[in-house]
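In structure tokens below, several structures.
What follows draws every value from the coordinates through simple rules; no lab data is involved. These numbers were taken from a predicted model, which means no experiment stands behind them. Cβ atoms are built from the backbone, for glycine too; each structure is taken alone.
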Structure P
Amino acid sequence: MYTTFETIIIPAVVAFSATVIGTKFLIQYLYGAGIIAEDRNKEKAVKLAGSGGLAVTFGIILGILTYTFGGTFVFKPVLSISDILAVALSIILISMVGFLDDINVKGRRVKSTDMMDIRQGLKQWQKPLLTLIGALPLMAINAGVGSVRVPILGIVDLGLIYPLVVLPVAVVFVSNAVNLLGGFDGIQPGMVLVASLGLLIYSITNGTYLAALLSAFLFASVLAFLPFNLYKARIIPGDSFTYAVGATLVAIMVMGNEEAFGIIVFMPWIIEFFLHLRRKFRVTDLGIRRRDGAFSAPYGKKIYSLTHLLMNMKKMKEKEMVVYISAIEAFFVILAFLLKFIGVL
């Protein structure tokens with residue numbers, strides 16, 4: 001009974017409320033603690049509280065705990081409590097890695113990727129290694145189903161290769177790939193909001209309750225955080241956001257056996273990964289700001305990011321960039337549903 005669609009709303013509302021409260025607290029606390037990031041898309045550089053993803057993590061975890069509390073003391077849960085708590089541990093661990101990346105703030109600008117920034121973060125080789133920690137709880141419970149539907153090939157049984165190889169690689173790749181596309185107010189929460197809504201609808205229609213539950217928590221928490229990050233932002237999501245969101249997205253796909261659908265939904269980040277790879281990840285998504293507030297492509301006609309592609313199509317202002325990138329994500333969500341409808345997925 002506690003896994004019906006109506007009862008999913010209760011912990012989702014808790015997740016939303018907790019994120020709002022947590023974000024308001026972090027705006028003041030992180031700024032006062034010197035955990036800040038620099039927004040240089042405005043006419044004058046602005047220093048904002050960084051690592052806002054901690055509030056999103058807080059919301060998701062409280063949503064999970066609300067469900068487990070209800071399943072323990074109110075209703076008999078159909079879903080495995082150990083599986084849900086393993087997901088929660090995975091999200092917490094990987095969010096902490098993101099927080100470590102966020103708190104390395106320098107007193108002056110230093111070279112970071114392809115620009116000068118006050119936040120240096122972890123080294124490139126440290127990020128995939130440390131994010132691997134987030135996969136351990138899911139590996140420990142042998143999460144997911146070893147038989148995966150692959151477009152064209154059909155069902156492929158991976159056996160132990162799935163929990164021991166595919167799962168950790170997915171966690172590392174997705175968490176780091178979400179981190180690649182950003183730099184503009186609202187762009188990261190906007191994309192994740194669209195992706196999580198698509199996964200929520202898919203999970204509900206397919207009756208995969210744990211995936212639906214996690215999708216609802218992710219959607220509610222990001223929806224609560226988004227207004228604080230929209231133009232002009234009051235807080236930066238930071239790597240604690242991108243890593244935690246990445247871990248949650250992987251958990252949704254794995255627990256719901258939705259890998260094929262999830263790959264299509266995740267396609268903008270996959271494209272971004274290969275675009276960044278062309279320059280060995282020493283790339284900035286930001287453009288060159290003009291006096292009218294629009295941005296020009298930083299590398300001319302060379303495309304190393306989806307943002308560069310859009311800037312080459314037209315001179316874009318920050319708000320427009322977020323709308324266009326979110327629309328690209330919406331396109332791939334719709335495409336995933338169409339492929340599912342015609343039986344390709």
Structure Q
Amino acid sequence: MSLNAATTVTAGELAQRLGAELLGPHDVVLHRLDTLDQAGPGSLAFIRSHRFARQWIESKASAALIARTIALADLVPDFDANRPASPRPLLIVPDADLAAIAAAQVFVPAPAPPPSGIHPAATIEPGAVVSPSAHVGPHAVVSAGAHVGDHAILLAGVFVGPNARIGPRTILHPGVKVLDRCVIGAGCILHAGVVIGADGFGYRPSSDGKGLIKIPHTGHVNIEDDVEIGANSCIDRAKFGATVIGAGTKIDNLVQVGHNCRLGRCCVLCGHVGLAGSVVLGDGVVLGGKVGVADNVEIGAGAKIAANSGVAGNVPPGAVYMGVPAGPATEWRRTYAALRRMGKRGSHAEA
């Protein structure tokens with residue numbers, strides 16, 4: 001993909017594009033988005049809370065996006081509410097995080113998509129169907145019976161297995177492997193090194209007790225529309241039927257989803273999450289980093305699991321769990337506080 005040049009705008013132009021209220025000079029030139037501590041001349045910072053507002057005075061940023069809830073008196077010395085003014089532009093918005101996303105897209109537009117067509121170094125096996133509007137990069141392989149949809153992008157080294165399907169507008173980054181019969185929906189993004197459809201991890205002791213017998217995994221993986229999967233994550237195929245990733249779900253880097261798992265719509269799985277076989281997540285479940293979930297566990301819609309938790313039993317919808325084994329967060333906080341008090345009493349007794 002070719003990169004578009006970065007854009008330079010004035011504070012007034014940016015405020016107009018974002019629909020922001022502008023306090024301060026309109027003609028300050030901006031060309032990048034930065035954090036408060038790394039910002040310099042030409043930088044736009046963003047301030048989402050009062051904690052960050054305290055850093056604004058020392059910051060070298062030329063302008064800032066600020067949430068409407070931030071008191072201007074915290075940002076401008078000697079602020080006069082009757083005659084509001086600011087020496088540096090402040091772009092006032094309802095949500096600073098959402099506005100920062102829009103601003104980033106102004107400063108660095110999305111890369112131009114690669115041209116349609118099949119690279120001479122790609123391999124398209126007989127019986128494969130590749131849309132004329134798709135892009136297939138060098139050393140990519142599209143196997144017999146596979147289907148690549150309209151405007152799909154397969155970058156260098158992608159492998160699409162026999163009878164697999166890649167939906168319209170889906171992007172497969174370098175080295176992605178979509179194995180036989182797996183289905184990727186429309187508008188998905190799979191980052192480098194993702195593997196879809198490897199065998200699930202299943203073995204049984206042999207009858208003579210001298211080894212392990214591999215369990216065949218004859219199912220597939222079905223990834224619905226608008227799913228994004230981070231680099232080097234793996235989604236295993238089902239023993240039979242399908243492992244399902246619901247529409248709109250976002251999966252971080254280095255995540256493992258075991259065979260026959262079923263994830264609902266718009267779930268969020270942070271880095272190093274591991275789901276054992278046949279886990280069920282309802283819509284909107286959020287799993288923090290390094291959460292582990294035991295096999296056959298069901299986590300209800302809207303539940304949130306704190307980072308580093310180990311989930312060994314079902315979680316009701318909307319619950320917030322933490323700890324090992326995971327339980328209601330309020331209980332774990334009370335338990336931790338009690339343990340700290342016991343520890344302090346023990347220390348005093350020894351002294």
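Here Cα extents along the principal axes in Å was calculated and came to 83, 73, 34; which of the structures P, Q was it taken from? Label of the source structure: Q. -19500 is what came out when helix-only ellipticity at 222 nm (-39500 (n - 2.57) for each DSSP H run of 4 or more, over all residues; to 500) was calculated for one structure; which of P, Q is it? Checking each candidate, the match is P. Calculating relative contact order in percent (Cα under 8 Å, 6 or more apart) for structures P, Q picks out P as the one with the greatest value.
When distance in nm of label points 7 Å out along Cα→Cβ at positions 41 and 281 is computed for each of P, Q, which one produces 2.3? Working through the options, I get structure P.
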